[in-house]
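Take a look at these structures.
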Structure P
């Protein structure tokens with residue numbers, strides 16, 4: 001396992017209360033990423049795939065769209081795969097794109113071609129594949145981080161859906177045991193309180209009225225979770241990974257004031273009720 005003494009000792013201390021940053025998520029990729037081992041670069045790639053997911057969805061709607069440069073792949077890498085499907089009806093060569101993205105593109109375009117619809121949002125479908133892919137990585141911390149976020153997001157969505165008397169199953173992302181419990185259980189805690197030691201914290205968050213305050217508290221749980229998990233990891237890739245994750249959290253809050261934050265969450269809620277759907281079967 002690679003140790004990054006020089007890199008870690010040079011990192012600034014980060015706090016959720018920071019209102020300015022000396023580094024950004026983009027800076028991390030430019031300055032730190034090249035100094036990592038090939039194996040550790042692949043772990044960091046898993047994080048940046050979230051931007052590729054957004055870019056992919058944007059390009060599926062408009063092949064000339066401007067994409068987020070923080071992703072791992074360029075627009076033409078996606079568009080060339082789209083064109084291959086258009087010409088051949090299948091995808092046989094996709095370069096370095098990960099298999100879950102190829103699976104999504106192939107089935108998305110096929111279903112669009114056939115005019116099939118579903119109750120599953122495209123971004124949720126893709127997110128489920130992404131989480132499944134990331135949780136298969138061999139690094140315990142990184143795998144656990146993705147699982148933790150999948151669980152936390154799904155629990156909050158399920159609690160909100162129950163509160164507003166919406167169907168829960170179509171809104172839950174993924175197909176883990178926790179996902180299945182959220183989709184099928186009628187228990188107050190979905191039978192998960194003993195399995196997820198942070199369930200009660202999520203329940204309290206779900207009961208808060210202020211949407212921005214909810215997100216802040218969720219980030220506090222995320223922050224504590226990652227600090228606890230890497231308490232004894234001093235100079236490892238895990239410590240650098242935590243720094244990257246914390247950068248993202250602070251960067252997001254610096255860019256939001258309370259009004260913008262409330263607007264963001266209203267848009268999220270509206271999207272849950274949206275009518276634009278893509279199929280979940282493949």
Structure Q
């Protein structure tokens with residue numbers, strides 16, 4: 001097992017993602033057991049990125065379903081191509097040919113496959129990323145149970161469609177609502193927290209090596225201290241990388257060289273008016289001083 005984990009760690013690192021042993025173990029187990037993996041954690045900690053990296057590591061296509069309130073079967077699973085069906089009927093009428101039967105009209109020829117159906121219909125196994133499942137309604141979450149349990153989808157006009165291939169499934173949740181026990185039981189589970197200083201520094205240097213060790217260390221120290229403030233929305237790793245990119249564009253070598261530029265670019269880290277108002281210039285300068 002250790003050799004397999006080391007191999008997984010190297011492949012994930014080569015793809016530019018820094019993962020701890022617990023996450024690597026979860027990824028290895030999901031591939032070995034063919035079980036969905038539920039990743040939970042605050043926004044911006046890198047949950048979605050895991051799905052993208054997994055597709056790269058296993059050299060599979062990535063199929064992503066972005067969840068939202070009101071998500072339905074037509075968007076997530078399948079939809080009939082009614083326009084094409086009407087055109088086919090009209091063509092038959094114009095050519096005075098025998099009309100299409102209901103069975104012909106509701107065949108796979110006129111079926112538009114959405115992410116869930118695409119993932120189990122693919123000739124080669126894919127990675128299915130069900131992003132922010134907590135934003136979807138409980139009714140849709142219940143619908144997922146059949147897919148995650150048996151990897152099959154029931155379509156009234158066609159019957160049950162069984163999987164051509166079994167995808168690796170990643171579900172992410174920001175914890176905006178409690179997920180059902182039934183869904184959790186069908187998944188392996190891993191919680192992704194905000195990274196500590198050492199891990200976040202490694203992430204920054206891996207994703208933006210041109211930043212330089214000195215500035216990267218200051219950036220991470222500043223963000224780590226910023227997360228300790230009373231904020232409405234704590235900046236995640238994604239915001240750290242965005243801010244690093246912004247400072248590189250400004251040709252910054254050290255935060256202490258231009259504290260005003262730090263204040264001016266806080267919008268890369270803080271995404272609400274309340275949080276920006278809670279960080280006046282003197283507070284930012286003090287954090288810069290501590291981080292430098």
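Each of P, Q could give log10 I(q)/I(0) by the Debye sum over Cα atoms at q = 0.14 Å⁻¹, but the derived value -1.04 comes from Q.
Thinking only about distance in nm of label points 7 Å out along Cα→Cβ at positions 5 and 205, which of P, Q has the largest value? Largest one: structure P.
Kindly point out which one of P, Q the value -20000 was derived from, the read-out being helix-only ellipticity at 222 nm (-39500 (n - 2.57) for each DSSP H run of 4 or more, over all residues; to 500). Traced to structure P.
Computing relative contact order in percent (Cα under 8 Å, 6 or more apart) for each of P, Q, which one ends up highest? Let's see the in-between values first.
Details: P: 27; Q: 22.
Biggest value here belongs to P.
For structures P, Q, calculate distance in nm of label points 7 Å out along Cα→Cβ at positions 109 and 237 and state which one comes out highest. List each step's numbers first, then the result.
Values: P: 3.1; Q: 4.9.
Structure Q comes out on top.
Values quoted throughout were computed directly from the atomic coordinates according to the rules given, and no laboratory measurement underlies them. The structure presented is a predicted model; accordingly, all values stated were derived computationally and were not measured. Cβ atoms are built from the backbone, for glycine too; each structure is taken alone.
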